[in-house]
Structure P
Amino acid sequence: MNSKIPTREEAYQLLTEYNQSESLIKHALAVEGVMRYFARKRGEDEEKWGVIGLVHDLDYEKFPEEHCRKSEEILREKGWPEEYIRAVVSHGWGICSEVEPQTELEKVLYAIDELTGLVVTTALVRPSKSIMDVTVKSVKNKWKDKRFAAGVNRSLIEKGAERLGMELSEMIADTIAGMQEVAEQIGLRGNSA
């Protein structure tokens, strides 16, 4: 079966078909923004990286117990390319998937998925409620407080940065920059702009 390259529109349509939760859709848009930023910075295919970021949690709302496995099923049924499916499944490595991130794209997705959650929470506790004035320092200060954004798996983020050969601060800076580009879509323009 010949798989065709999915467009951003097709990816977004699929995302909203399986997810109604505003917070999950905003998370998908945040991850998409960061993936596009990293792709541009690395001279990679921004469209491909963005589309994969957009659908990485496709199955999470409807099938949380089958996370990653159900996405694989859905994307295969839709005829998505194996490379895209593998990337989506690999972001759950060690949690709900045995597929280890190998490519640069997979490693970035694995590393920044949880990190976007920490950055969002950091933005939301600021008086401005804006991603535009979040700094690496503010995220690192919140990082130390294990009660803050307690659901964020910090060791997974560290492992991701290590696999990419990146300093944590650099990865946080790039993640913030990528999210700032989509501040409006993710509801974090706040009242500072």
Structure Q
Amino acid sequence: MTRDEAVVLWKLWNSDESLWHHALSTEAVMRHFARKYGEDAEYWGIIGLLHDIDYEKFPEEHLKHAREILASAGFDDAFIRSVESHGWGICTQVEPKLLMEKVLFAADELTGFIAACSYVRPSRSVLDLEVKSVKKKWGSAAFAAGVRRNVIEQGAQMLGVPLDELIGETILALRGVASEIGLKGNL
């Protein structure tokens, strides 16, 4: 499936703008890490784009419908398993095993946290956001309270990278799509 076809599929099942921004954010992060690790950026990116394919229609049953949706669209079991793995311990029992799955698991929640950190900056932008600013907000349980920091930390451990490095690489990835995801701010 091409990226354009994946966008059509996403829009068939979703319409919420904030979910679209999240899908684009996760796609960008997956592409960034694929290039960093010498992997297939197109494949990783489409997994990032479609990882929440069933969320808008089935938020209480997230990832319970993804397999059927993706299989009907022609995706194979490996692709679907990778999508399912980002909900490990939350809404699935599919443990991330592949490098790509571990990146998706770690980055999914982190994109939202970085977006929240960007929105409260005077610039309202990811373009001038630094790791230290994200870490400053990390310890405040009231800030972005819905973000599961323990999942992000667990993902960083699975990848064998320091949390600061994961945050830094994710910021870099999001800078590349800042306009598309509403994080360019006033810079």
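Can you say which of P, Q returns 51, 35, 32 when Cα extents along the principal axes in Å is computed? So the calculation was done on P. Each of P, Q could give mean count of other Cβ atoms within 10 Å over residues 46-53, but the derived value 23.1 comes from P.
Throughout, read-outs are computed from the coordinates displayed, never taken from laboratory work. Computed from a predicted model, the values in this text were never measured in an experiment. Cβ atoms are built from the backbone, for glycine too; each structure is taken alone.
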